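All of the numbers you see were taken from the coordinates with simple rules; none came from a lab. Values in this document were obtained by computation on a predicted structure and should not be read as measured data. Cβ atoms are built from the backbone, for glycine too; each structure is taken alone.
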Structure I
């Protein structure tokens, strides 16, 4: 058992430990998700793939409405009450969230089902979308309670259960039920129904794990409800979350409005590749959030600032090489899905560039939320939403999916720059230090090497060329980063982390 860790070291170690578990699980989930999308991309036409992506985006949007910001409320208040050892109010937060979200999700699902034909024909001018939306609408209550239960588990830092349910369970269920329904000859409807059935089983798993954890954490006590406090935080955050998701999905919705289903299918693959890289920031943020809320509540701003800088740097170190590879090998990556998808290469590169900047400063939005500035976050997101709608309205009719990528990428960067300044205004912390130059130099150096290599050496097999190029890039990046050296705090934390898993536990 290791001694000598101060509170700041322990906070950092817990974030790293939780993030590593979450990252490995999310990485596995993304591999399974990639294989699943590859599977359905080979089975469905580009037009049907476009309908699937539009229907899935509509589902996710209305799930955000059903959750009503309660997931963030759970993260904040359970983390705070746990720090105060107040189990009655911890249980009250979860029970209150379920009392609100379950009837709301049933109402939203029924409404979407009823208005599915109107939405599909009048707004999107795609009558064939109606059945897709109807099938997806059935899963809204299941999807919603899954988020509520997993948020409660996350607030207690039980990250592995999210991995078991969303990352592994959901993807395995999708494969199984899609294969079964395809045997019956159901194509697009079979794929959609497979997803809906999977959400039902995932909801059951999340309930099982939540019940298991809560029963071991003194949750048999009488609940102490604080509806007003929970809603006062969650309502503005629900508006904020809706606008964030609208920023993320405006391109899909407006492509659905202006473009053919085939273009939507191509763009679905493009955004799916981009979102793989988001696992780095999400893996850290899921553990970072309750820790930041706790540090801010205890007025330990210096520790908060250190944590903010180190975690931001690690996110950038992990994300930067991924997006550089995506930008450089855009055509080769899309060719894996089929030659018909190569037309999305420029859009993939544009979004890759935008997400490099997002991973650099994107943690600011999580900090803003966890220090209780949900109203500020809401208005910031509303501004970003209006900007994104306007730019998509201008660019998509002229440039198609490239216009969608330009509009969404620019809006994402602008919103997060604004949040960066807001965090500094409220708590006088920022994520930057000179250590960011090391991964930047390593990435650009590795990119220069493979750029020169590709001019003189071309392998006959496109997959071999891609695999060799990516391997060379990553090896060069890692070597250069190692030669440039790690910071003192990095070595200390990594050493503590290694000892945690190799030699014993942290006290």
Structure II
């Protein structure tokens, strides 16, 4: 991918699937809004204003975009088209019709959008099918516009049928190593099975964490202080490399912590808490540059997500309590739960667009100066929850055997993030801390914002209905107190609703 010389624009090559937007200039404002919605939901967008450059062969580039890399061709219409005698959109529709005829009869490759009460052109799609009569449309106007946007995103996800992004090679290697007979995980399994080997288990975790903590404390490798100033392309690339370096350091802990989160028992709580506290304390730096301090929380947060997914997969909530809720760090004047001080929303600091670099990399899109400039300037929309989205992709192969489908994994991931946010809200309520818990709020806040009953509301209803018998309470979360759990989940529900309103 190459930007025009001297520009901050970003030019796509057809290496990933995208949503092709076909429209006329009069509808540019509505299409801008639609593009923001699509990009916030993880979809790459192809449109002529961003992807055609001076000197390009228009017909060839459009044909390549439609035939070579389109996940869905989204034809957008308004009454303004009726006033046109000629339009490039007609040519795009003809190319799309040719491509549509080559696809299976039940394909969902072609979709239509209306921006007002207009007629859709009657384009012959072959086999007795026509654009205006065969293809179901979505109306993005009026009082139901938000609900229709949600339906569009759902439809696009169904077309994808796969988890977004490409997982980390290091994580894949760690997963492969765990399946070999010579892995040290066999030793850990024996330690977990035998309640008399607690001292050996403690020594195992101590030896596991020591080299990683030593690397994280290396201030030449991970400086915390530095000159302040504007974030340019070089700093952005350095930030991205730093996050990936963190992942390299902790990758050997992922499988062991997953196993402990799944099958650990009461006698394993204390050393797990000690291990997570050691990482959390190192990752909580009270002085230094905000950009570096925020990023330095990432390793401990990543390990918290691993424990959360493992615990949720086996309903082993005691390990989630030990590895997250009980982890307290020292700050300048007091102590506070790490989950209250951290969260996916805090990692990029005040530069949320930086997190989107990780997601673009997950999509196999090269991170060059053009992409960085476009994200920084807002020309390419940033993700709502980039760190959450990246962790979702990163950890998918680690839990491939725990969840039978992408949907099950996505639901479990939502549950983990809701619980993490609820644990943070409870910690704030119990401690009376001034610290805001706004570091969390993961991808569930946009995935279900138009659902009749979003998952955070379902979890609240679940806790109220089960009372003291709710499984997370039996594991010791929220002090085993129904009222605390309900109060914390109520905060999560209200925050998710507030976020949703703020995005529209």
Structure III
């Protein structure tokens, strides 16, 4: 390791270790897991009132340092201020919702006719390892922390290499808000050390649960590593969300949803509207309106100039999206507006007449591109929507609720919004995907299954030695 390069950091009592360190990042990662293990037992025994109070203080801390979070995210990943504000708003809701999980962990008792008493008990799993992505840095980091600590676990957050300062700052804010020492720990690392650090944390004996938010490619690596040590994973991975616009849709609302879904945070959201599937009967009018609305938007690097959209995470991302657009145009698509790049800044684009022969039809663009696919009828719309490896989010727009519901039932996604944008989150609801978009669920009561162990405790109050012996004899007689 070269002295002075960004290597690793873990939380300590007065904040975080220096972001620049010559120490072995795998050693620091193991130390973070050890710290989390040392904090687990005491935290797991805290009262519901204590945990709820900590979560409330954590939410307050986000508001108190809003300006610092906005500035840090803008510098690290080019996030526009309104995107970071949105992150903080959703993160606060996640923390408040996590408090609702705590009463659900109370014992369930059953009294049997033979005098036995059975107790079904949810208890904390142990140390939870969370991988948070960079694209929604505050939402995803808080989501990987909130439910686990509400359930009595301690946490190691592996920060994204793209926004280590944002993630470390979050944990520092939570520690300073009164969260006990080492209940939440953060590990950062350079890109070249990422795989080794991840393997170290996954294989650490104290780690009992893993949640990962990121690309399907990396999620597969995490899943394989976890499977080798029989550790349960929650994976929230890539998406290719379709938005179906039916011929009776409110076009103003559908256009607004397409603009929001395709361009919010420059399309760098797992739920982004990657495919706009429009029935032929209204396609021309819809696309014209979409182009007009897109013309009102512009992008800039928020560290230089604040506009409606920010920049992509880096120049490589912009070049990749540009390549997808160029490939589509070469095969017959029509670029109606946008697509210009300057550094990591890309202007929002509308790409019409996208077909299966184009890379952008199947590849997650993760950029500000609304790809239009024209279809003849509902059946073709469903077929095109499901013609993808991914299955995270989807949306259907139409005024006939029964028709929309019938289509929603056939979409192969974990989430479907009827007359709402694909980019929509409610922390009280289960959030996750199907197919190559992962498995497991954040949000709502579903999170309990991800971050707790369920145990059966059976009390035999009147069982004598003779009765126990008779069990053995009964087994022999039946054999």
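Worth a mention:
- Read-out FRET efficiency 1/(1 + (r/R0)^6) of positions 43 and 243 (r between Cβ atoms, R0 = 41 Å, to 0.05), computed value 0.95, structure in I, II, III: II
- Entry that produces -14000 once helix-only ellipticity at 222 nm (-39500 (n - 2.57) for each DSSP H run of 4 or more, over all residues; to 500) is calculated, selected from I, II, III: III
- Sorting I, II, III by mean projected area of the Cα convex hull in nm² from high to low puts III first, with the largest value.
- At a computed 38 (percent of Cα pairs over 29 Å apart, for residues 171-450 alone), which of I, II, III: III
- Looking at relative contact order in percent (Cα under 8 Å, 6 or more apart) for structures I, II, III, the greatest value goes to I.
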